[in-house]
Structure I
């Protein structure tokens, strides 16, 4: 008999009833150090007092009116994002998947309105852009697309990091290039800065648009507000979600005026997107995370965590191969099965997130205290020891 909750997840048998900072409490009272942060969502940890106050304060005033009206909280967040980024305009959504849908529509509409319609997007193997029919067509992996055909046409996947294949595919028929500056689900794989710059140059040469998917790697996770800033390049369109809401469902598509020129009244919409509750929380998150002092602390904590993880790898050469990633978006490349090591970590009271390429993702809250980082690595050490002796 099918359960009342559609069984599309293999859920771990844990039921959390309370969160505080980087700690989660299970219904039976056990406490776990959370290095997953809801898959990079809880950027400021659980029950951050400023976010709680912001949400409860807004909830007592106004929840929802729809985009038929002006929404001051939405305007304030859009203004801040425009001030802090390359973008001239912002559309708010409820999720990363919705941002992918709009980014794809925006790019195709841009070329259509220019009088030279283009349909083909170049994407990269290992990518994850959401679960909609367009997003799974963009990623193209068998795991995501099997059984869901016919797929939306117009997407061509290229090998990750193969710039010869990319250059061979780029011509004036390409609508846009979609890339995660750091792949998350694909196994914490940063695209080298010179390759990001090459993508920008190729798009400029051919007239294609460059779309960055920063749903997982954005909002301060790499030590800059957005990961592409490390390469000194900017996209035409950017997808943002997860961390921007600090746990409240919120996403955004950021774009230049030119890239967004085709999206006039009636071309897109969202009933809930940009509602007062979400945007009030998103504004507070962005105000905190965009502060240069906060980002500097993310960088310092990232260096501390990476150093400790390198020691962990050295101490357990049969379990771990290496550390990779940027900022507080780190991956432990495993020699033993990552899923088994994740289970051992849970037994030791620390939560990590498996990814492709036999990698464990470590995505802690950006404000995690140093002592919690030390405790987390100690527990990972305990987990690896227990796994190796089993």
Structure II
């Protein structure tokens, strides 16, 4: 895994003077065997086509105050996003896949090969770290050529492959630039090119857009999605940003407290959240209760009327935009659901005001600044919240 470095195993940056790509070739790369330069194409291929990529991993890592225990599987071409709050175990999982954190138990198989005890440098894995970890004294070209050079490719072939990848990334005019002369988006693309230049069978991306400003993030996200769509092996993305996950990944794996709490397609996760964390991510009010026909008695006491006719344990969700607020008990509203609440807080949410409400049913409500002013909302205000049954969504728990 040429994109890693022994110093990176404990979170440190690589030293300022790694072997430059024009030194003698070294043994390394996949399986630890030299890769002969003769007869190899200089055209970059995201993955070899002889063996289909497949990831099968059961990652168990035990720390004194934390335990990771998750299972991951991925088919060729899959982009899987590990999503979860800080401290959930996402980065530990990524480091375990890279070999930087040893497994306490479990296994890791890639393309049918057991990599559980394989050292990081011998794994067919490319990594794009959160802050990219580009070698500061090397040009963009030599940063990308470093990986193939470590795999045993000649200086000429390594640079030819690096040139191809940087051109594909739209960086043909920046090959001689050192990292300090690159913008955040350019540095991110150099790091991605460096990871892909080694033809990895598993690509790991640790918060790849976190270091970018909002405008650059928008552009680079679109570019990254295009490159991942072309990647034929397995890619695993770690992020806490739901938009990055929804846009970049084919499948989401939500991790909380070291365990998988939900997984599925982005649309399924957004439609059927199963924890408060996921509901907040996708912007929904979520409750759990027991259904009897169209009525759901929540665990916290109140009831919600829904259009779905169900029986037994269920979740009920609705967006903050479905909530209408009144200062007095509503008399002409057609909404079947209404609760007496108190404003706990107000904050700007895009071009609207989000009200945090407590009382009979804790919930979030979105309203315009004009509506908030007309209602004279402030912390401590008593309001009535209504939601139409047609705007709720109930599904089995």
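One of I, II was used to calculate helix-only ellipticity at 222 nm (-39500 (n - 2.57) for each DSSP H run of 4 or more, over all residues; to 500), giving -6500; which?
Working: I: -11500; II: -6500.
Derived from II, not from the others.
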### Task
Out of I, II, choose the structure whose coordinates give distance in nm of label points 7 Å out along Cα→Cβ at positions 98 and 290 equal to 2.1 when calculated.
I
### Summary
Value 1.6, calculated as distance in nm of label points 7 Å out along Cα→Cβ at positions 138 and 282 from one of I, II, is from structure I
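Quick check on the output: 33, 26, 20 is semi-axes √(5λ) of the Cα gyration tensor in Å, derived from one of I, II. Which one produced it?
Values: I: 33, 26, 20; II: 49, 23, 17.
Comparing all candidates, it corresponds to I.
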#### Entry: Read-out relative contact order in percent (Cα under 8 Å, 6 or more apart), computed value 17, structure in I, II
II
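Quick note: the coordinates plus some simple rules give every number you see, no bench work behind them. The structure displayed is predicted, hence computed values, not measured ones. Cβ atoms are built from the backbone, for glycine too; each structure is taken alone.
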